[in-house]
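Take a look at the structures below.
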Structure P
């Protein structure tokens, strides 16, 4: 684990917020546990460690080894890489039902990225030995892992297509569409301007310009540090036009 004791919010609330593998299995909340045998759920549940993490907590660092798979029960995690010059590029954001940390178990190589909490998150760590044993015991579990990996790859490919095919303003608008709530008041995920820039592959100044321009046009509403999508069709049309350039 990449956190210290101070990184974790240790309280009765944290324990109450933790979901068991049985609940995720029954509610089909996690794709990794769908249709697996009770023996797999029991094995993972025995070794599971659940914690409530505050913003800024690190689940694992780039270059780290070992550990298990991290299952996100709630909250938002950013996955990013840091180059030799110290520049940060956010590869993707992961939310409830998604898993992180596969590489460190299956390839036995050091992690190629860092996973850090964006908004307070309940995350379960599933121990590597239990995951590997479950792979051998249940083909459905192995199939689910492949599905989860395919889903993560699809998100990464979509992100890369956005970086390549869209202008800088288009990339910023696109991420606002992707990471805003699906229900009113359509709040954007609690990303800083710097995080938006790292995700969109642009500068902080460019992000601020797009935000204020779209707010003046009525597509966005600003309230303190929070951003709300007011006119989704207008943003979608803007992004579509930026693809054509």
Structure Q
């Protein structure tokens, strides 16, 4: 049986780094490389970070129902997950890891209610801004757009099964691994108390108090979760 794991986060929260680590450390875990119509950035290569295709090609895939989920981000570029990655994981008896935004996550949860979702939060808005500037990929208007988008994305935190605050990379990696492994054990009606305890700390009722200052740093709307 294949479990679909959804990982979402505002841009700059460290999601890609976490995902890349667990892809290397956890066995029997396949990763879906998303399709996008945006241009490659920096050293990105087609088929590695993304499949870079034209808008015409992307819309053709939509018409053929080839996407498990797809969304238009920043009202300009398409991003999407092809259904073939799920079929491949099922055929191999592996789990599937999706690195997708909140729009895509909602689509996948509608189609696959048993999918396990994890929302990665930055420690606060100021730290997110620092990370965005430090990576030197975006212009000032784009950075501001990403910060505004982050506030909107964080409003969706209640829709996720787990919330992970990425303040220290090593701890965050261990916690994400614990979530994935404990869910696998649960599926097989087994348990590991240490893994389960670490994963359960990321449940909303357990982490609610810790994330309140983070939510407030993004404004009243994010804090309300509305």
Structure R
């Protein structure tokens, strides 16, 4: 949570000063109005990510209205062109050059949805979902998926080298052309994830001695929330 808040405010060019475990956020008239509205503040404030708080401090934990507002503003920056500032802090696609990869790598943020059905006299169907990063190398039609830990690690990859605009445009064009193939490849992953979720639910139900057969089926197509190209730094 602390890393998210710091990263977003830094990207929005909002000065953040840290003293111990407390952070002071220097809001001003130069801070985007939409961001100030999301935070519910126009003036500088001091907050803390853990309890207890000192006098005058605000809580910046996961359930904080300020953090929820910041998360909503960040999503708007990525998803809503009308809400996007001149220098958006988030995007649904992008290209970076980084030493975190040794070969051209595609990183997608995918949302998997499932129908969980419980058999019995009173049948029940629930819609469940999970969001996870998935990275692969090679062609989108035949992706070589990286492990979950490596995909998670690549979320923290940082741009380390400038890329000329023509190269960015070319890579984004290739990425957009590959989205249909990526989505088809994700259908197989959705089946595997549904099977893994079913095994996990069955273990819990067996441990709790809960009766009733359950099934979990993926809802297709898989939602691609974000797609990014990571190029190896030369």
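Rule-based calculations on the coordinates, nothing more; no lab input. In this text, all values refer to a predicted model and were calculated from it rather than measured experimentally. Cβ atoms are built from the backbone, for glycine too; each structure is taken alone.
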- Query: Given a computed value of 26 for relative contact order in percent (Cα under 8 Å, 6 or more apart), which structure among P, Q, R does it belong to?
  - Reply: Q
- Task: Compare distance in nm of label points 7 Å out along Cα→Cβ at positions 35 and 67 across structures P, Q, R and report the one with the greatest value.
- Result: P
- Please state which of the structures P, Q, R yields 49, 44, 32 when Cα extents along the principal axes in Å is computed from it. Q
